[in-house]
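Quick note: the coordinates plus some simple rules give every number you see, no bench work behind them. Everything quoted here is computed from the prediction, not taken from an experiment. Cβ atoms are built from the backbone, for glycine too; each structure is taken alone.
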Structure I
Amino acid sequence: MRAKITKRSVDALRPTEDGREAVLWDAELKGFGVRVQRGSVKSYILHYRLGPGRGAPLRKLTIGKHGSPWTPETARAEAKRLLAIVAQGKDPAGAKSETLTVGQLCERYLDAARAGLVMTRFKRPKRPTTVAIDEGRVGRHIKPLIGTVRARDLRRADVQRMADAIAQGKTAGTFRGKPRGGRW
């Protein structure tokens with residue numbers, strides 16, 4: 001369906017009779033639309049091609065759910081802004097989809113811990129010796145075993161495989177620490 005997206009047209013939009021989503025495309029702004037899914041959740045969307053011609057891949061982006069702050073006017077303005085970014089050759093959905101790996105997330109954690117931003121259960125910053133222990137565990141176990149997994153794709157099974165590998169000694173090593181009794 002194609003019509004100018006207004007508050008009245010969005011309010012009138014309903015899912016199809018078989019329960020699938022229905023989409024109303026804006027007649028004025030190409031690629032801008034509103035969809036309604038089961039449960040009457042309405043979202044503003046934008047479809048665009050990154051690159052010239054019909055051979056360029058179709059990208060899909062959700063602008064936001066209908067309601068405060070997204071009205072047809074604000075969503076249309078955001079769609080125009082996003083299309084201007086596309087016209088510059090940039091991908092607004094690509095910036096959203098870039099995610100951190102577990103290793104990068106661990107580095108951010110360690111940076112925050114070194115800066116005194118990570119608190120203990122007693123509401124005090126972690127001590128430097130504790131941060132050093134964390135650095136050792138991250139470098140020895142986490143990064144080699146699951147450091148390349150994207151953080152949003154990490155599953156319980158990945159963590160369990162890591163724990164099993166550690167228990168089997170796959171990341172074991174010989175390290176010189178303080179001798180017993182605390183004296184060298």
Structure II
Amino acid sequence: MSFDLQRAVEAAASWWYGLQPDPDTGRPGDRATLAKLRRCATVAEAMTEPATITLFRRMGATGPTQLPRIATLAVVLAHLREDLPEGRVARHLGPDYPEAPETARMSPLRFRRLLEAAPGDDQLTAFRRMVVLAGGSLPLRDLARSLLDWNDERRRRWIYDYWNAGQPVTAPAAEEPAA
């Protein structure tokens with residue numbers, strides 16, 4: 001991307017918060033726009049939505065090659081219901097520890113498919129499903145940063161976080177037979 005990533009992530013967060021209803025302040029949000037974006041089945045559909053163009057401009061994007069990735073982000077964020085201020089997306093999806101993959105919100109096979117999804121409609125579908133599997137609650141800024149800068153290094157980071165590789169094994173040790 002040829003724009004400032006941190007600025008783009010903050011613009012995406014501001015855009016998302018602007019669309020969300022806020023019962024505390026009485027702000028109704030923009031449910032119609034969220035519904036339109038949620039119904040987009042392809043990146044091409046998402047690129048034609050006015051809300052996507054608004055996000056594109058707020059992020060400081062200027063070139064047509066940036067539009068598909070931003071359109072994907074718009075649809076994925078429309079499925080997000082709650083911004084978790086802390087943590088990383090992949091950690092929220094992964095198992096408690098590697099020996100118990102059944103504890104993951106997203107199965108290892110589906111996670112691998114997400115990592116391998118081709119840019120465009122496949123990636124849109126994979127990330128949208130990921131948000132649904134997470135119950136609509138993920139760290140918005142990490143999600144936006146990841147989608148905007150999806151590359152090999154980012155994928156490796158997601159694998160590391162998914163499997164909680166930075167933590168020592170906390171699985172209970174098997175008891176040894178008495179001698």
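When distance in nm of label points 7 Å out along Cα→Cβ at positions 132 and 164 is calculated, the result is 3.5; to which of the structures I, II does this value belong?
I
When FRET efficiency 1/(1 + (r/R0)^6) of positions 20 and 124 (r between Cβ atoms, R0 = 35 Å, to 0.05) is calculated, the result is 0.95; to which of the structures I, II does this value belong?
Numbers: I: 0.05; II: 0.95.
Considering all the candidates, the number was obtained from II.
Can you spot which of I, II the value -16000 was calculated from, given it is helix-only ellipticity at 222 nm (-39500 (n - 2.57) for each DSSP H run of 4 or more, over all residues; to 500)? Could the numbers behind the result be given before it?
Values: I: -10500; II: -16000.
Source structure for this number: II.
Which of the displayed structures (I, II) returns the greatest value of relative contact order in percent (Cα under 8 Å, 6 or more apart) on calculation?
With respect to relative contact order in percent (Cα under 8 Å, 6 or more apart), the highest-scoring structure among I, II is II.
If distance in nm of label points 7 Å out along Cα→Cβ at positions 60 and 108 is computed to be 4.1, which of I, II is the source? List each step's numbers first, then the result.
Numbers: I: 2.7; II: 4.1.
Label of the source structure: II.
Can you say which of I, II returns 0.55 when FRET efficiency 1/(1 + (r/R0)^6) of positions 4 and 116 (r between Cβ atoms, R0 = 30 Å, to 0.05) is computed?
Of the options listed, only II reproduces it.
Where does the value 13.5 come from, among I, II, when mean count of other Cβ atoms within 10 Å over residues 28-35 is the thing being computed? List each step's numbers first, then the result.
Numbers: I: 18.0; II: 13.5.
It was calculated from structure II.
Quick one: FRET efficiency 1/(1 + (r/R0)^6) of positions 52 and 68 (r between Cβ atoms, R0 = 30 Å, to 0.05) came out at 1.00 when computed from one of I, II, so which one is it? Please list the in-between numbers first.
Numbers: I: 0.20; II: 1.00.
This value belongs to structure II.
Taking Rg and Dmax of the Cα atoms in Å from the coordinates of each of I, II, which one would give 25.3, 81? Present the calculation step by step, with values, prior to reporting the outcome.
Working: I: 25.3, 81; II: 18.1, 72.
Checking each candidate, the match is I.
I, II: which one has Cα extents along the principal axes in Å, for residues 36-99 alone, as calculated, at 35, 27, 23? Walk me through the numbers before you get to the answer.
On the way: I: 35, 27, 23; II: 44, 25, 21.
Answer by label: I.
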